[in-house]
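The structures considered in this document are given below.
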Structure 1
Amino acid sequence: MNNNNNGKIRFAVIGCGHIGKRHAAMIVNQKECELVALCDTKKKEELKLDAYEVPFFNSVEDLLHSDLQFDVLCIATPNGLHEEHAIKGLQVGHHVVIEKPMALTKAGCERIIYEALHQHKQVFCVMQNRYSPPSVWLKELLRTKKLGRVFMVQINCYWNRDDRYYTKGNWHGTSNLDGGTLFTQFSHFIDIMFWLFGDIQNITGRFNSFNHKGLTDFEDSGMISFDFVNGGIGCLNFSTSVWNENLESSITIVGEKGTVKVGGQYMNEVQVCNIKDYVMPELPPSNPPNDYGPYKGSAANHHYIFENVIDVLKGRGPITTNALEGLKVVEIIEKIYACK
C-alpha cells in the first residue's frame, strides 16, 4: 500500500450511481478507511454528492493519472466497463473492488486475473449475499453434510424490472453494457449456487422475452436445467417480468437426510427446515434489501465487503470472494446463455 501516516486504507470510487454511492457510504463509515476521490462521467451536482468533500473527476484516466495517492479502486461502473476499468486500475498499482459481474466474459475475467498477478495486487469481487445469515447457515449445513447426499436443487428468481428501471438513455438493458438479466439481476444467486454446490454441466435452457421487447436487448425470462459436477440435479427459473414488484428469490434443497427452503424476496428467510435429528438454530436477522425507489435489489451487506478488504490488506484474514470465484460465476452465466 501507499505510505499513509494515519494508517487508513484509501479508496477511490468510479461510477457514482446507486451502488457507487453505497460504496462511498460504506467507506466513510469504516474507521480504517478513507474516501479520497469520486469519479463519474456525469456532473457532481447532478449526482447529488454534496456529502462527500473529496476531489471529483469526470474520467477514469484523469483520476488514475492524477497525483492523488490511494490504495483501492472501487469499480461501480456499468457491467461492460468492469474489465477495462479493473485492468487500468491494476496497471497503475491499485487493488480493485469490482461490483458484480467481474466482467461480461470469462476471457475478460482471465485478463483481469493475469494483470492482478502481474502487478501483485488483489481483486475483490462483490458477492455480498454470501454474508446473509441464511446463506451462512446453508453453507454450514452442507459443509457438515447434515443433508447427506444432495439430490435436487431448485432456484427461483422472480423480480420486477420494467420501464421504471429501463429508462431511455440508461445503460440498463443494453447488450454491451448490461449483458443480460443473469449478469445484472441474478448473478448473486448463481454465486450462492456455485458457492454451495460447485460447477454445473449438461445444461439445457429455454428463454423468452415476455414484456421487455423494446426495453432490452435480451430475454427477460428463462428455465434452465443442469447436473452438478459434484452430484445431483438442479434447475434455475428466472424472470424480470413479474408485475409491479419483486416476488421471490428462493432456493430449495432436497437431500438424503432432509429438505430445506430459503425464500423471501431476496433469499433471506428460512421457510422450511426438515432435517433428520437436527434442530434449527435461531439465526441473526437478515439485513433489508437495497432500496432504489421504484425497485429493490439484494440485501444491504456491502459493509462486510469493505471489512474483508481491510482485513486482507492489513494481513488479518483471507479474501472472502476471490477473482477465481468471480470468474466461475461469469463462466456459468456464459454456459447458460450458450444454450440459446
Structure 2
Amino acid sequence: MSNNISLTRYLVEQQRIDGHIPSQLRLLLEVVARACKGISQAVNKGALGGVLGTAGSENVQGEVQKKLDIIANEVLIEANEWGGHLAAMASEEMDSIYSIPNRYPQGEYLLLFDPLDGSSNIDVNVSIGTIFSVLKKPEGQESVEEKDFLQAGNKQVAAGYCVYGPQTTLVLTVGDGVAMFTLDREQGSFVLTEENVQIPADTKEFAINMSNMRHWDEPVKRYIDECLQGKEGPRGKDFNMRWIASMVADVHRILTRGGVFMYPWDKREPEKAGKLRLMYEANPMSWLIEQAGGAATNGKERILDIQPTKLHERVSVMLGSKNEVERVTAYHAKPN
C-alpha cells in the first residue's frame, strides 16, 4: 500500500477515473473528514481541554449529554453548513432537522450523523467515534422537510465513521467497497492504509452486552448459549466475547478481523424495536459491513431494506461475519 495516497486523491480518483461519485459529494466528504480531524483534536486534549464530564443537558432520546457530544455536534454543523453541498442535516443529538441557513447556497445532499458514538467511554479514555451517512435530497423541491430524510438505508450514497483511538482512522464507502484512512498528524491529512476491506465469513468472536441476557428474546439466547458451550456444544468451536460499549470500536474490530456484533431487542422496553438508531448508526454501519462482504439484519430482515417512519427510529442490530449473522437470523425465523 502506497503511503502517499491521501483521502483527497482517493476521492478524486473515485470521481474522475471510476465515476462512482460526483464532485459535490467528493467535496462534502472532504469537509466531513476535516470536521472529524477537529473532533479528534478535542478528544485527544481530554481533561487538558476541559471537555470531559457531562454538560448538564439531555438529548432528544432523554440521554445525558457529555460535553464532547455537544462539541462534536457543533463542529460538524459549523463545518458543513456553508459549503453549498448540503440541503439539510440531522443529528442524534438534535430534536429535528437542521436546514441550511438561507445566507448559504443549498446543495443536493442530506447528511446524518451520530457526532460522538460511545459517549460512556469518553471519561475513561476508551475508543469512541463519529458515524455519518449521506443521502440525496428528493428532486423537484426547494425546501427540505423531515420526511425527506426517511429513506431506506439502500438509498445511501456514502457512509462511514471515524474512530478516535490509539490512531484516528476514517472508514468510508461510496458503494465501491470499504477503504480505511489513518490520520497522519504530521501532514495533517488522512492517508489510505487499506482498501477493499473484507470480513471473514466465519468467526469465533461475538460482541454483545451479556449483562442483558435475561432480557433477550429466545433466538438470541439460543445463539449465545451455543457459542458459550464451545467445542463441546453444537458449534464445535470455542468463541471469545468482546464488548467495548462503543459501536464504532466494536464494528471497527469486526472490519479488521471478523466477528459478529449484536444489540438486540429486549424485554425492558418491549415497545421499542431496539436500542440503536436506524438512521444514524444502523444504516451507515450496515452498508459498510455489507460492502466488506458481511451481513446486517434486525433478526428478521436486512437492515438496509427497512423503511424508516421517524427520524430517531430505533432498531435491533445483528451484523458482521456473514455466516454468523445468517445463523442468528435463521433462529428468529424458525425459533424451534
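Taken together, the values in this text are just the output of simple stated rules run on the coordinates, not laboratory data. These figures come from a predicted structure and were not determined experimentally. Cβ atoms are built from the backbone, for glycine too; each structure is taken alone.
The table below lists the values:
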item: Parent structure of the calculated result 1.00, given that FRET efficiency 1/(1 + (r/R0)^6) of positions 214 and 270 (r between Cβ atoms, R0 = 30 Å, to 0.05) is the read-out and 1, 2 the choices; result: 2
item: With FRET efficiency 1/(1 + (r/R0)^6) of positions 22 and 78 (r between Cβ atoms, R0 = 25 Å, to 0.05) derived as 0.55, matching label from 1, 2; result: 2
item: Source structure (of 1, 2) for relative contact order in percent (Cα under 8 Å, 6 or more apart), computed value 19; result: 1
item: Computed 11.0 for mean projected area of the Cα convex hull in nm², for residues 102-261 alone - originating structure among 1, 2; result: 1
item: Winner on FRET efficiency 1/(1 + (r/R0)^6) of positions 142 and 182 (r between Cβ atoms, R0 = 25 Å, to 0.05) once structures 1, 2 are ranked, highest first; result: 1
item: Distance in nm of label points 7 Å out along Cα→Cβ at positions 30 and 254 derived as 3.3 - corresponding label from 1, 2; result: 2
item: Structure responsible for 25.9, with mean count of other Cβ atoms within 10 Å over residues 70-77 calculated and labels 1, 2 on offer; result: 1
